[in-house]
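Input: structures, listed below.
Just so it is clear, none of the values below were taken in a lab; they were calculated from the coordinates. These numbers come from a predicted model, not from an experiment. Cβ atoms are built from the backbone, for glycine too; each structure is taken alone.
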Structure 1
Amino acid sequence: MATETGAVPGTAALERPRRRIDPIELLGRFAPILFLIVLAVIFTSQQPAFASEQNFWFLLRQNFVYGILAVGMTFVILTGGIDLSVGSVLAFAGLVAAAVAKGSNWRDVGNPDAGGTAVLMAALAATAVGAGAGLIHGFAVAKLKVPAFVVTLGGLAAWRGAAQVMSQGQPINRFSDDYRFWGSGFIGPAPVPVVIFAAFVLLGFLVLRFTTYGRSIYAVGGNPEAARLSGLNTTGLIMSVYVISGFCAGLCGFLLTARLGAAEVVAGQGYELIVIAAVVIGGTSLFGGEGSILGTLVGTLLIGVLYSGLAINNVNPYFQPIIIGVIVVLSVYLDQLAKRRRRA
């Protein structure tokens, strides 16, 4: 018999108990964006110009390389892997792009490139070098079963060495306006490399969120053996994410060369640590299977805001890596703490 309220006696006992809000879990999930907002408010209160449109574009322009690399790194880390070679691949790809653009006289620093199709060929060469490097790493990880840390650590040294051999320690500079446009030009108010960064974020988000390939990446990272038994080509999927990461590094080599007006062997040094930090701070688990491109975007912006705010406030730059390191450790700790609370 129904009660006056229309409820059937005993159904309350069958109802699923409400899940209590866990502040630790919420903090672990939303800490990056909350911290980003707090930092922006603090730095704006100290320097009102920090919140200006000009500084916004400057901030994105200074960090577009980290952002594009972080998009590729997100795919790798989602599978439970790591890519320590992105900075070295970037440097080598940048030198290759500069050499292709200048043609046979590329060692003659006094002559700029011809522009036009030469710039297109330079961009294609850089991305091909990056994707090829990623394919080598992916093959060693997926087929030869060498740990990703070891493979890409070797790549970090090998590709930097290749850049040194190619350049003989000398930069390649003096580029045409067509070449420099891709690093210093504008589309409306937006810098060209920032537009490219935004396109990569959007594409990465759509792929991971709405495609079978994206769901397969999460499955491989969550449980590789279960993914294999369910019929997924885990070997191919793992190789593909390193190709994506390498492609992003190669493109960034071209864009950074265009931005700075020179291709140098020292380009990209230490970038891998900043990029991994951005991905981890954004909530992607180092153990694979959890994370998102939007979180990576937040992590990249957080690091950019932190570096910019500390510089504006004349904080000793030697302290900046210490602060980033502490934030990374705290992010991983909060992530693991939240997971333990969910399992409990």
Structure 2
Amino acid sequence: MKKLAWLVLMLISAMAANGFAQTQKLVIATGGIGGVYYYYGTQVSEIVNKNGIAAATAMQTAASVDNMLLIRDKTDPAKNTFFIATVLPDTAYFTVAGKHDKFKEKPVKANILWMMYPNYLHVVTTDKSGIAKLADLQDKRVSTGAPGSGTEFTALNLVRAAKMDPAKFKKWEKLGAKESEEALANGTIDAFVWSGGLPTGSLVELANTLDRKGMKLTLVPLPESDPGVTNFMKEFSGLVDPLMISKDVYGTAADTPTLAFWNMFVCPENTPVELAYKTTKAVFENLETLRASVKAAKDTNPESTAKFIGKSAIPFHPGAIQFFKEKGLVK
């Protein structure tokens, strides 16, 4: 009887603990169906659920700006409902700092949980364009990305950091990635900006197309010594990483210095410490599961996140920091 009573007591305790976890709801804001954000966020939702941390659901959104609005306006601690999200770091910074139009009156209060994977900044041109450095764009025909896109947001901040006015380009286009690639191949623009992972498959195809036309795909170098790049890095201090795109990626003539933005997983500032800790811990203890579904997650690892803690313009959540301290990566 004593053994039976003990087993019943343990069962009740387990059910109570699980019930407590399930009273907390996590809504994971991602991006459009088919994009990396959507699959990444959906997989995180599954990990959170399977580990009994909270009742988690993933939702499709218009990505970064939309996600920060959801964190700001839909999180409701009184109902134990917290929105966490995938987001571009420059967008996150502008919304937290109140520099984005939709957040000037009410900045979002958000913290970082972890860094996901890097988006590399590509300034794409050809060997026939005469563009050798960032400042050379001023007198050229340039596409800065589709209106409202993350690429456009980054591109406009980059050219303005270089003291250029896009309205004074020889021709200013606002084309999506596919349209920009076609325009470069057809000679109707001289360069375009793209932010994405390595390799971006469509750029590999573009390199082949240009080869057939007697041209070579060229990436404009963005070294830290460039004044425009220096200004840009100051603006987004702690959010960008100076990295290199190997010449083997797109068959360029040389390795190209550039900048990489690490996509972030963020949460409301008022997320309970235990919830943030357990969510972060579960994801990093199930990386193989995440990577099996999301190729870009190969760059999600504790070391990549730890190097940003204490250096990012957006603070990390105390619950996340607790996990990285336990791993011995943060003092």
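For which of the structures 1, 2 does the calculation of distance in nm of label points 7 Å out along Cα→Cβ at positions 67 and 307 return 1.3?
For distance in nm of label points 7 Å out along Cα→Cβ at positions 67 and 307, the value 1.3 is produced by structure 1.
For mean count of other Cβ atoms within 10 Å over residues 139-146, the calculated result is 16.0, so let me know which of 1, 2 that is. Each step should come with its number before you reach the end.
On the way: 1: 16.0; 2: 21.2.
For mean count of other Cβ atoms within 10 Å over residues 139-146, the value 16.0 is produced by structure 1.
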task: Please state which of the structures 1, 2 yields 2.8 when distance in nm of label points 7 Å out along Cα→Cβ at positions 59 and 75 is computed from it.
output: 1
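Please state which of the structures 1, 2 yields -12500 when helix-only ellipticity at 222 nm (-39500 (n - 2.57) for each DSSP H run of 4 or more, over all residues; to 500) is computed from it.
2
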query: Of the structures labelled 1, 2, which one yields 0.50 when FRET efficiency 1/(1 + (r/R0)^6) of positions 195 and 227 (r between Cβ atoms, R0 = 35 Å, to 0.05) is computed from its coordinates?
result: 1
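For the read-out distance in nm of label points 7 Å out along Cα→Cβ at positions 163 and 251, a value of 1.9 was computed from one structure; give its label from 1, 2. Provide the component values of the computation, followed by the final result.
On the way: 1: 1.9; 2: 3.9.
It traces back to 1.
Of the structures labelled 1, 2, one was used to calculate relative contact order in percent (Cα under 8 Å, 6 or more apart), giving 32. Name it. Intermediate results must be reported in sequence, preceding the final value.
Working: 1: 32; 2: 21.
The structure behind it is 1.
Could you figure out which one of 1, 2 the value 26, 25, 15 for Cα extents along the principal axes in Å, for residues 171-218 alone was computed from?
Label of the source structure: 2.
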